[in-house]
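Heads up, there are several structures right after this.
FYI, it's all coordinate maths here, none of it is from the lab. Everything quoted here is computed from the prediction, not taken from an experiment.
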Structure 1
Amino acid sequence: MGKFDPNTNHVIQEIQSGTQQWNNFHDTPAYWNGNLYYHSNADVLRQFKWSNGLLSTSPFALGPDVFNAHGATPSISASGNTNGIVWELKLDGQPSSPAILYAYDATNVANVLYKSSTNSTDTAPNAVKFTVPTIVNGKVYVAGGGQVAIYGLK
């Protein structure tokens, strides 16, 4: 992005994960409506504000739940600039326990809207590394353990 310069570092900004113990990112951040979301290994979901090409220097909001096994890759569903939801899969129990689907308010990820583990009929397939929820036409698809679970309003 602009040619190599052996004399100086042209990095515009660096952001550290909240857990200096691991500092591993196994995901790609998600963006929606001026917010960037990422979830590193052994950490919580972090929401940063994006303005003038830079991230806020500290998180705007933190999700309440630590995800250990590789963190998570967030997915976004929204109606344009409204009704944003950040979806993630907690895969800590892989490969013998179900994934847990989470939904967070995209305007403030401290607010958990849904967690599949709170309802016994909403069990996801067994967790598989690096699985990402896919949102299409008002439904959330979760793959793993030889099957796909489809979540949505009835």
Structure 2
Amino acid sequence: MLEVRLHDVYTPGGSDLLSEWVLSVMRGGEPEPTDTIHHWVYHRDVENAIALLESKDVEGAFDLCGRRAWTQTMVVSEIETLWRRYQHALNHTHSIDSLSEVPSPAAVTYTGERRRPDLGPLHDALIACGSDGWRPMTAMRTGIMECIARSIEQV
């Protein structure tokens, strides 16, 4: 039997915490502060991994989440940057400054305590299935942009 325990999965337009943060920023607010570290993973990457495990009749229990640690500050900063860029595009107000803002928080490595679930068994099982192991393909920036696009009608 296959059991996959999901952690920090987000879906554009979903009811997950990351999608709530996107809506909060888009509405001009600030998300409720939290110190929790998340290991965000896009729903499509989750679906692809589970489909591969099921197609190979893998049995066992696995934890599944993203590989990188993200603080709320890092994610909200990324959401704010992408939302501002979207607004500039709509209003035809891009400038050199608006397009050369601070690099993505993904460029910053989180150095605090990591409490990520053990991805080793999942990684090994996916390698045994003939893949490169657990390597989510959707960049955080891409996933957030899809969340913004999906949430436009709610603003």
Structure 3
Amino acid sequence: MGSIRVVLADDHRVVRECIRQYLEKAGDIEVVGEARDGIEALDQVADKHPDILVLDMEMPKLNGREILKQLAENDTGTRVLILSAYNDRYYVEETIKMGVAGYLTKDEIPEQIVKAVRGIAQGQEGWISKGASIWLGSSRQHEGTEPNPV
């Protein structure tokens, strides 16, 4: 497998820059695009065909839920890792039902984000932050190299 192609979608430039640094430092992950709003996120996915979209839930123009709906309609093949400040039950449960491969909160350690991207690229699902897993039950929480299936 070659490098894992990622698009980062977050409306905060500093967050994108920090996540980019950690992902690219891994060596096997390449950030091929960035988006600061929902429309840019969809455009980047269409243009760059990434393996994974790291997606914030609350962004201008289109929110994460709207982006997920459009990605499903377009059947892009891009897998989604939510990286959100919210560990709200509604967000976690809804996005899991919409088919995301993982839901991590922004307070997650960077190494866990890198592990999640690698795991998702290999077809794994169930990458859930400890704080977000409260709503789903411990059987859906990932804490090692092999996530529990969602």
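Supply the structure label, taken from 1, 2, 3, corresponding to helix-only ellipticity at 222 nm (-39500 (n - 2.57) for each DSSP H run of 4 or more, over all residues; to 500) with the calculated value 0. Working through the options, I get structure 1.
Computing Cα extents along the principal axes in Å across structures 1, 2, 3 gives 53, 33, 28 for structure 2.
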